[in-house]
Structure 1
């Protein structure tokens, strides 16, 4: 039986927020579970990311198949996005029918606006924690990813890869997640120390 994974796109999405988890779930669909279908959904056919990447959506908000898992990336577009009725409406509709609702970075702002973070613990990019907390009703924590019920949020940008691997482990097994990680050769080893 198909398991649908929908990536929600909007103008000025952060490219790695989208592409990192997409690579994880796409790799899992090829090597772990061929029933997984990974696709993009947006308000218009072509959407431009913050750094200029153009993505052609597989579906529009009004013709997308039901999703079992939704992934909402962050990016500068989340700020105007919280007031975009079509975007928030799609996130709400798709998320209500999904087994899991996830976000990367400031995608958490859209999850909060759609009502998924009320009374939950969540994380986001370190530079947006106060902004998310100011929306109210959510306990913002400083973690790489957080699961609270069926909602899983990731911190900034590259944390989406870790969150997606966690979800593969949750849905399949930790061994299958390690397999995906190995295929991707994802073994972070940044050349410079983190600057606080």
Structure 2
């Protein structure tokens, strides 16, 4: 089972499964398919999906299933994400942001590591060059992360409020917005 609630359409047109070359039995998707509105979906191999009613014995329903407003917003989002170059631009924007944050931290002499795939990124106050396991995040300087988070918030930049959460860029993030974010980070890192 591939949980694409966070990664679906953010890391590649076909989600993390396409990015990493994995074909799951089942996939779950969240509000990205509703343009950010409440909705979810699951899908998978034909033999599994044929177990769902009306063909199979397993009944599935929900109060938000098929909400027309969510699905209209989702369709518009998916049409945008399907355009040529969309994911390449998302990846480039996230790389520009994480490279800028890393440069700001380096300039201030702060141990800092970023991870990034597609439009998703993470920020970690650590000397480890790659953060890929929960235990590594647990060893990061979480207090310094909170200081950074609040400093950025005071500067008008909202980031994920915990090192345990991913941050995201979107197609709405322009070069000017990324530049403003990096400028704010320069100021905040200098205070840590």
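The numbers here are math on the coordinates, done by the rules we state, and not lab data. This one's a predicted model, so the numbers in the text were calculated from it and none came from an experiment. Cβ atoms are built from the backbone, for glycine too; each structure is taken alone.
Quick look at the numbers
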item: If helix-only ellipticity at 222 nm (-39500 (n - 2.57) for each DSSP H run of 4 or more, over all residues; to 500) is computed and equals -10500, the structure in 1, 2; result: 1
item: Test item: mean count of other Cβ atoms within 10 Å over residues 30-37 calculated as 14.6, pick one of 1, 2; result: 1
item: Origin of the derived value 20 (relative contact order in percent (Cα under 8 Å, 6 or more apart); candidates 1, 2); result: 1
item: Entry that produces 29, 48, 21, 2 once P(r) over Cα pairs in 10 Å bins from 0, in percent, for residues 6-45 alone is calculated, selected from 1, 2; result: 1
item: Top of 1, 2 by distance in nm of label points 7 Å out along Cα→Cβ at positions 94 and 110, largest first; result: 2
item: Which of 1, 2 yields 61, 35, 30 [Cα extents along the principal axes in Å, calculated]; result: 2
